[in-house]
Structure P
Amino acid sequence: MSTLNVFALFHLNLAFSSIEEEQRTAVIERCYWPLLRLPDLIGAPIAIEATGYTLETIEKLDRSWILELKRLVANGSVEFVGSGYAQIIGPLVPARVNEANLHHGHQVYRQLIGVTPNVALINEQAYAAGLVPIYKDAGYQAVLMDWDNVASHHADWDGELRYHPQRAAGTGGTEIGLLWTHTMAFQKLQRFAHGDIELGDYLSWIASQRGLLPRILPLYSNDAETFDFRPGRFHTEEKLRGNEWARIAAAWRTLRHVPGVNFTTPSQVFVETSAPFTNELLTLQTPDYPIPVKKQPKYNVTRWAVSGRDDLAVNAACYRIYRALSDKNVEAPDAWRELCYLWSSDFRTHITEKRWTQYRERLSAAEAKHAGPRHMAHNLSREPNLADGRWIEIETPALRVVLNRRRVCAIHEITAAGDNRPAMLGSLLHGHYDDIDLQYDWYTGNCVFEAPGMPKVTDLEWTEPAVWQDEETGDVLLDCRVDTPLGPINKSLRFSSSEPRVDFDLTFSWKDWGRGSLRLGHFLLNPEAFDRASLTFRTHNGGRDAEEFPMASKEIDHGKAISFLVSAKTGLGMTEGRISIGDNERRFTVEVDQSIAPLVGLMQSQPSSDGLFCRLMLSALELDDTRKPAASSEPHRFRFALTLS
């Protein structure tokens, strides 16, 4: 057997969602100080990653810890790995915010510990190709990313790749060094430290990772706060038995003396070489899994976007602050650093009630300071101008639309003026598909709320719309309303006279949002309008450049439920507010008003004996373990637009 190079990386996060602020000194004492003693106890170096915010907070509470970390970094006992100023989910925020986060993180690292790290841990292992050039420009030479979830979507990859440094392909022809973390490995250590498995079992598993070639194994790559402390996030957490750091130290002392095992650090194992299975240029994302995330599939990007206590509302507030700073060309470092803090992932998952209240107050203060008061215009209202029959035809100089009055004015067909080709979008009614799974009515522009154990709530009812023309612009406007078991939905549509565009303005006057999924738009592609072989979707997931994903190769279903508890498997950040879908000849674009509600994109595409079935949904709410609904006295508004090209 060849050498097994092992390293351990501990993630420090004093913004941890379920840790109250008054518990932070206990975390430093029980978790962070034992961590700094670990190199001496095992006689080998370790790696530590922390956000700039965490280091600043530690310095305020225990400056001696920062000084000791600085000393250990200087003498090589600790390698410091970067991540940014705050633990933000890169694929869910605009590129400029990601740039600011890495920049301000480096400033704190240099100021407090005197280093500029060249290896980064991707926050929550939420990766997108558009992040690669941003990390490169920030000076990072390599990133750490989870193997397990990524590899599960690449059946063609050789399993040996997990044990060697690789390169990740980014947008615009960029690439960056790649080191793998392993979910199995860090969970093995946690189970051993918590007394769930014995030392012999743990060491035997490590021995099983050796091979004929020299390999790299990340012994640990997760939270430091899970040892000799319990964050209190789950009822199923292991009971605190104490001496967990001592168990880790004893195990690794034993492991260090095993012949052929070499303790090292992330930067030391990343070596440019042409050895087998090493430094291959890999595309991590796939059309079906565009934003890989760590651990089990339930940990997907929607948990920070459209779940939690009210992710959509706080993300919208952050977007309003971001737009204000960008539009006013504000360069003040404090403002951008505060925005990074407000976009932290921990406020969007298992945040405690006390910290949630404090966060909302701080978010409101920042919005008032930079974005000013927010005015929520109400939907326009007119006396009904009733249409006879089921179909409503609307024509402007730019487009022609047929609406289904039986389905609250869902779009039956839409074409640009003068375009005689088959409509790109519309509805496919019952009987179009022979496949049993697709033998339904499929619409464009409708809304669906689903919750476990409850009937669907939709807007697919008869309506009496008001239709009129804007005398100033020539646009045609339509208002309609439907009453649902959860409350009324008001829908306003504007059909442009100057371009083939429809603007949607929806208001949900629901008090109970419950636990479930709410999906809007449902833009259904006409299979006769597109060449499936060249069909793609393009959007931004935190980068400067749009990422393009082909849809011909495999089935795609971002909104597929993982379990009764998790309603979606992944999503699209759409961080510049738009997504484009089409082939080599024709495309359409959907834009979202992120300052109102930064909806997440969900693509669904599957082959059928009757041709392609493909649609885009906009998610306003998904269900997972972070969801904590509360009654709402204010209506929820959503704005998005469809443009044909």
Structure Q
Amino acid sequence: MENAYNKLHLWQAGGRKGDFHKVRLEALLEVGPSVFFSLLVIAVAFLPVFTLIDQEGRLFRPLAWSKNLAMAIAALLAITLDPAMRMMFTRMEPFKLRFRPLTWIANTLLVGKYQAEEKHPISHFLHRIYEPPCRFVLRHAKATIALAVLLVAATVPVYLKLGSEFMPPLNEGTLLYMPTTLPGMSVGEAQGILQTQDRILRGFPEVESVFGKAGRAESSTDPAPFSMMETTIVLKPESQWRENPRWYSKWTPQFLQRLLRPFWRDRISEEELVEEMDRAMKAPGLTTAWTMPIKARLDMLSTGIRTPVGLKISGADLTELERIGRDAEGILQRVPNTRSVFAERVAGGYFLDFVLKRDKLARYGLSVDDANTLVMTAVGGDNQGTTVEGRARYPINVRYQRDYREDISALKRVFVPIAGGGHIPIEEIAEVQLVQGPSMIRDENGLLAGYVFVDFDTAKVDVGSYVSEAKKAIAAGLTTPAGYSVTWSGQYENMLRVKERLKVILPITLVLIFALLYMNTKSVFKAGLVMMAVPFSAIGAVWLLFLLGFNVSIAVWVGMIALMGLDAETGVFMLVFLDLSHDAAKAEGRLRSEGDLVEAIIHGAVKRVRPKAMTVFAAFAGLLPILWSTGTGADVMKRIAAPMVGGLVTSFLLELLVYPAVYFLWKRRGLAGETEVVAVAPVPQTA
């Protein structure tokens, strides 16, 4: 549209020679392929998202599908429907009606006036602020390129300082408190602990309701041992949380506070609330862990680790696995920012064994099945029938009262009926023993496994940095015999999986983008020039992530991937306008010296800066509100938008300054028959 407008203005100013439809068609043909390929590059840039699997794939693939379908349709319409509509509805001849006011209205609405680019107020402003720097970089082209390389190099240490995580926290509005105790706790003790925990947690003003449970249902979908409790904490809306006054809290109106709140939070954060709750819930024998209900289920289903990170110890002997786990627990407790560590006591379960005396069973005429049935009925209970209460069905369970089965001495006195009449105590036919054994047996990859759950303060340290420190501590202090292995799991395992996949996919995507750019430009240099926008945008993306305190995660990488497509779009348009200006000057014979080349580049860069700025600012304006967003999902969306916002700014600025310098050095080598060297004159200062 911008190119056609400019061509039609020149056609009018040149005396309206020829058919304006031909002029418009030439304008469309000049930029149509570039528009098509730039939109196609945006679609291709999202290909890595389609390779994601598991949680990240289910979360981000719908975004990639919608983005790619929109870009594919836009690319198709850009070379089909859009040119046809413009050819049909463009009108250059003014209306001549009898009623003069109607003529003015019709011409204003349906014809309009074509003004010179310099007369546009925004263009005039952009030309004034952009032309002096553009002439300056053309006078110091090599120094400009060197400075751009230094800026990219200076960004590398900043990137290395960024933390790393698998997925940013997705606030669910609820918390899941999962304390763990040693095996062997009684039902009554568990009930008392749950009641105490619920009472303490309910005392926080941010808590709406609390529900705790211990044990598990008769289902294989919840293999939680009795020693692992789960307390679901439903939180009130954040507007009802305790205030954390900021500089604007007392004097600014409410509507202005809502704008400032995303940057200076005036309520306590969820991390601070969890820290307070963790201090309040400290108790001997309890190891705390904090997460969220949905997140915990996903983590446990994908890796088996319910805490942010954990250790998986594999081997052949449960006793040795428990020994290694206890040693690792002691080492990890000394790692900075560790909140809690718990190693499963895989061999620490308590069992009540009835060892039958077969010779005594034969003497009293009892079978093994008779004895087992008695033990099951007296101790464990046996369903004797079912009662019907409307639509509900309740089993009728029979077993001894608690007084007859609460300790081993009472169980030994349980009477067993014999065939000839009378009763004998069960200790006559069985030895009642309290023994230790595996509380729960895990099997992974053909080996027995034991877990070490590690919870740390995610507000102070990221997953990658914490695991790096913990790995050093484990390597220095933990010894494992031959045949046993220790691997890190949890979010760290998912993070490594995504990292290794992107290492392969991202280079392939960059090659595909380069191939598309080469198909469009038919020049390796031009394709490489457009690809320079990628490191330029990385400068702003990395620095904005650093300033906002965001860690590198899969959400950030999705934003980076989307940024690559936008980089190609802005770079293609910059190159197109430089080429158009250069080719026009060459065709008109105005390209005989370096001075002429400079003026041609100035015309292509400065005089057409408004459409390039419009392209960038349209994308920027669409992304900026995401950085102000709050509520559920905002944490993920901010990390997608942040690299795009920061990258667009630096990419656009460096393209405006570095592209002309590189283009000048490239085209200067091709000047044939150069007879004079004209210095680039500084812009005269006007009053």
Structure R
Amino acid sequence: MSNEIDALLQEHRSFPPSDEFRRNANANDESVYDVADREAYWASWAEQLDWQTKWHTVLEWNAPYAKWFVGGKLNASANCLDRHLATRGDKPALIWEGEPGDVRTFTYRELHAQVSKFANVLKSLGVRLGDRVAIYMPLVPEAVIAMLACARIGAAHSVVFGGFSSEALRDRIQDAEAKVLITATAGYRRGNLVPLKKLADAAADDCPSIEHVVVVMRRAAADELDDTVSMKPDRDCWYHELMREASADCEPEWVDSEQMLYTLYTSGTTGKPKGIVHTTGGYLTEAYATCKWVFDLKEDDVYWCTADIGWVTGHSYVVYGPLAAGATVFVYEGAPDWPKQDRFWSLIEKHKISIFYTAPTAIRAFMKWGHELPEAHDLSSLRLLGSVGEPINPEAWMWYHKWIGRERCPIVDTWWQTETGSIMITPLPGLVATKPGSATRAFPGIDAKILDEGGNEVKVGGGYLAITTPWPSMLRGIWRDPERFESQYWAKWPGIYFTGDGAKRDEDGYFWLLGRVDDVINVAGHRIGTMEVESALVDHQAVAEAAVVGINHEIKGTAIAAFVIVKSSRAEEAKRDPAKFEKELKDHVSAKIGAIARPEKILVTVDLPKTRSGKIMRRLLRDIAEGRALGDVTTLADPTVVASLKDKYEEES
């Protein structure tokens, strides 16, 4: 039996950039893809940053360990702030809006002062070069300030998403042995206050490494937060009180290029979170380079990446990349549907957002809510759209193109991972004709290939996505777990990074992501990627979102079960005659990609179990579909979804 992944879905629509966009793009010459000397190429990007000491060696590669710009010294905070003061000091660096509607703006000079003051605060609390600092915050300016302040003094930050439980926070603090925890009284989510300080207390009480907890007062109006927050003497400090006394003069600590900038925990199959380690020089170089070319950043852009800083997307494309590039970054604290489902569109209209980077999960939710909402807003400020987090279904791409981009904005569909640090596969918007659902081409200087089980390249067709040469922003390991680092990413083929994703390449050399290899379904000897079947379902005019899993089958061995969310406009029809609706969807999949992918069972649902970063937890869907006891649901955005899905599936089985 072949180990290749069958490529079933065919997509032939193509959208070249307009002549005007191509003319003005930062990357508009096809020669940028001709990278004969990768080390010289990446060195040319690194030279655009500020270094106190230049490197003597571009790359030392002792697989699987890389060192980039060896001997060089720089500071990430100085590259995001100090170097802009002379030319961009009065330019807005950060425009922030809270969920209740409060707005704050920081120029580069003002942000520099705040970061310098908080860097001095951290030093006064005993934080030194190489120490770890945990950050557990809502998406407020102080969270960005805290990250940059850590970088300024050479301390590594470990940001934990503010939606995680106290247990998840505790585990991450204990693993990193963080010295200081930075949190807030609360954060807003869909009109409610999330009591972060209470959750932080429950975690910190079990973390002997924590010496101080710094607390930001999150107050939009006359909230009665003081009554709900208790401060532990000698450990807990108010952010605003510490900042009042701090000096705004703090020279950056010039650190080695390979000094750890941060550790960021990502879920692992073993249940123990992995602390992905990223260092300073290589990471900042590639975050900066991809920002300049992928988002085509211009001096007057207002750039909005909707990710929380608790995820790598927030690290690379809310904080380090765009600020290193001197951009104006917009940040929003709350939910896209609060107080109404048009909040994102009203924010774009209000703040004149020109670049909008969000996740397919969000786009499919927008589809479900209807195009009338964005249609009611002036989105003419937009000139570029982006997608991140998972493969985007072609029809979701088309909806995004039509109703948000108004058929004039290029879409950059980006593939990368927490581990890669920066975007790896993406269109360059002034050069590449895009295809709905395809991440298109590797970023210049990135050596991405499709390999079969034996490590042989698959030029056209499906297989495993691998990166065959080192890149600057690559992870430098898993915190204090080198064996896991080597076995998880480098054991499949010696010296080659295995992404864990299935992918295919078409006749034009474009990459199409097929989902995690763990989610590939083997139906009667055909290995089918979940993404293609889900895309076929979303192609149906009634379906807003879909997730498919493999279930045991007496004859086929494995069959496909699908969970679908129906658009509001078709919900009544689906309820009225569910058997007819199910057959219609099955027939649609058969017509779109072939009878081999026809689902055995389709369940209509109002929601899907997702992690707080928006990824569908197919493991739980398999458990539901096969009647097994449910696994750990602590990382789910809404754990009750699983129970209701299980009940509904059992009703209809």
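Since every read-out is calculated from the coordinates, none of them should be taken as a lab result. What you see is a predicted model; the values in this text were computed from it and never measured. Cβ atoms are built from the backbone, for glycine too; each structure is taken alone.
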Label whose coordinates, when Cα Rg over 2.2 N^0.38 Å is calculated, return 1.39 (choices P, Q, R)
Q
Starting from the value 7.2: which structure in P, Q, R was distance in nm of label points 7 Å out along Cα→Cβ at positions 29 and 429 calculated from?
P
If mean projected area of the Cα convex hull in nm², for residues 37-164 alone comes out at 9.1 when worked out from the coordinates, which of P, Q, R was used?
P
